[in-house]
Every structure is written in C-alpha cells, then in structure tokens.
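Scrolling down, you'll hit the structures one after another.
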Structure 1
Amino acid sequence: MIPQYFSHGLEDQLNKITTHGFCVTENFLTPATVLALANEITMLNNAAHMHDAGTGQSKITVNKQLRGDSIYWLNAANSSVAQQTYLAQMEGLRHALNQHLYLGLFALESHMALYPVGSGYQKHLDRFKTNKIKSNDQAVRQISCILYLNQNWLEEYGGHLRLYLNDDDETEHLDIAPMGGRLVLFLSDTFYHEVLPASRIRKSLTGWFLTRG
C-alpha cells in the first residue's frame, strides 16, 4: 500500500531525503483520520493513560524542564481503526523508502504525544552517532517521523519543530509549524531538533523507522 501523499511526487519526496536528509509533506492522512487520532489523545489523557515522557538513553528520568510532553505507545495488537490507518500508511512508507533508498528499515515504533500549553522539548538528537551497537540484531533508529494532529493551527500559536541544519551554527535552522496532517521525516542521527513552546495544547504522533545494527 503506497501512502496517500506518495501517489503524486514520490520521487520528489525521496530525493529530498537523499539530498537534504529531511522532507516535509502535507495531508499524509485524511482530515477525518487526523481528527480521530487527535480525539483519541484527548480521551487517553483524560483517562490517565498517557504518562510523562523520559529523557536520556534510558528514557527513565523525567525532567519537565527538558521535555514536557506526555506519551502513549502504540500497540498494533490493540489499536483503534484510526491507529490502524496510520500504521498501514506508515508500513507503505517503509516499503517505499526501502525500495528507493535501500535503507533496510524493518519496523516502526511510535507513540502519541501531548504537549500542554507552554511546554516543549529542548534541543536533542534522536540517535547519537557515537552510540555503540551491541549486536547486529539491535534495533537502531534510522528515520524520525512526526505527524501533526492539530486542528486549525495558526503560525502565531507557536509549537514549531526547530530543525537545526548546521551543528556549528544554531542560527541555521528551519521552523516547521505543527499543522494537522503534516508529516516531517528526517535522519535520526543527523539533525538536532527541538519543540518550541505553544500557546495551545499540541498533539502529534511521533515514530521511528528502525534498522538492525
């Protein structure tokens, strides 16, 4: 199954990843599915099923000054219809990336995220280049994927993803607004990034395509 937005401009999107290491696309899922996923985050949060996200390689330490979101990990075995739609689209994306870029992606891990008003996530990498791989079977994050679920989002609300384009010059960055249906892909070990605070609750689905070490 080829993802909806890949029916047009597939080569262009893959070329952007090859050339620049990232790409930004619109309307990855239908507005109805985006809304359903956003509503599920609200329900999960109200039912206390979301938990504070951790930081560091162990992801155990909770530091709200560094990272303010609450998360819920997806499990295909008990996923909703909307989650199944997302996972099916991501599976199609995985096959497309492997076919065109020979990345050896074999799986996806993904969680829902809710950022309260005023919270963010300070500058970080999703996978450090110096990480030691213990075995060839160890899962390694290769491509980071962020799907935004915010309805009627305006630029002035904030909450941008700041993608740093130069490790040595923080002024060289790209700020990407978290518009509903927008998908951002980037190489996990290449781009430092942060989530800027917003004046509204901010919702997203964050995932990582994995390779074996």
Structure 2
Amino acid sequence: MISAPEALERLVQGNRRFVAGTSNQRPATDPSRRDELVAGQTPFAIILGCSDSRVPAEIVFDQGLGELFVIRVAGNIVAPSLIGSVEFAADLFSTRLVVVLGHSQCGAVSATLDELERPCERRSPNLGSIVDRIRPAVEPLLETELRLDRDMLMRQAVRANIRASANQLRSGSRILEQLIAEQGLCVVGAEYSLETGVVEVFDGLPQRC
C-alpha cells in the first residue's frame, strides 16, 4: 500500500513531467499493460475532478492505465453517488490519497456566480442541482469586496468550491472518516491552471491530515 504522502509526491512529479513535456508513460494502447490489468487494479490515488475536457487527470499527472481511480463531474461537486465511489476505491483498493481537483475558469463555478447575480428561470433542474451544490461555498464571497472584481471573485470562488468538496468528503462519510482517523487516508484539494498546466495542492496537505 502506498501512503498518502508518497502518492502525492508521485502526482507532483508526474505533473512536473506533464508541464515540461517529458512523459515517461507507456502508450495507453500498449497491449501488455492492458493484459497486466485484467486480473485487477491497484490505483494509488483517487481523483475527484471536474468533467472539463481540458483537465484529464491521467494526462495532467502523467499517469498510465490502472494508476488512478478517476471520478469526474461538472464542478467537482460532492453528491452521495460520488462519495460512494470514493468509499468504494478507498476501501476496496486501500488507496490512501483522495485529490479533489478543480481548475481555473471553471464553467460550473462561473454559472453559479451568474445564477446568484442574475437568476435564470429557464435553467434546467439537472444543471440546477450542480449549481445548488456549489452555491453555499461561493455565495458568501458576494458579500465581500470581491464582488467588485469578477476575475478575483472567480479565482477565490474556484478555491472555495474545492475546499468545500474536500471538507464534505472528510466529514460526510462514516467510512471515510474512519479511514482518515485510523488508516492514513488523506483528502487534499488542488487546482489545475489552464494557463500553465501546473497543479497546486493548497488544502489538506498530508502532514496536516
């Protein structure tokens, strides 16, 4: 079993390779790697990330088949089925690192801010369910001076949403709470920069878990 700090270091090094354009992964089409994984998987990290097509976790962390258990949903929100997916991987595969991966210019966060500022009656209930889960994290920001600077508001809202999702995973599941308390599970929040390709881990670093 790979510890949370070790797993995070692997992700950090992989992201550095991605930014530098020096991938060391075998091609995803390598049949020998597929054959190795038929019998099972041992992902070393769980990634709860945004569905944005520009942020594929395996690529931005330079990891190959079978190395990451990836869950993607618009706005990297946390809902019961997503918690269940994290529980599944953490318990069954003994994966000890969970990364909530948001990104700059997140469309779901932007849509939530737009809704808070200018409610739209034509919004679909399905999109509304995403907006409603992001709303509690970002709404307080509109009561500050940030409301006067949309770019800064957006940057802070993205991070607030990531923190909220990470906190929900830490405290919204009896299974995950027990794994955190007793078996070294760590949940961290990170932001991917569309502009630079760099992933910054800024919430819940392993030494504080």
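Tabulated data
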| read-out | value |
| --- | --- |
| Given 40, 34, 28 for Cα extents along the principal axes in Å, for residues 25-144 alone, calculated: source structure among 1, 2 | 1 |
| Structures 1, 2, by relative contact order in percent (Cα under 8 Å, 6 or more apart): label with the highest value | 1 |
| Structure (1, 2) behind the derived value -14500 of helix-only ellipticity at 222 nm (-39500 (n - 2.57) for each DSSP H run of 4 or more, over all residues; to 500) | 2 |
| Source structure (of 1, 2) for FRET efficiency 1/(1 + (r/R0)^6) of positions 89 and 153 (r between Cβ atoms, R0 = 35 Å, to 0.05), computed value 0.55 | 2 |
| Parent structure of the calculated result 17.5, 56, given that Rg and Dmax of the Cα atoms in Å is the read-out and 1, 2 the choices | 2 |
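Quick note: the coordinates plus some simple rules give every number you see, no bench work behind them. Given the structure is predicted, the values throughout are model-derived calculations rather than measurements. Cβ atoms are built from the backbone, for glycine too; each structure is taken alone.
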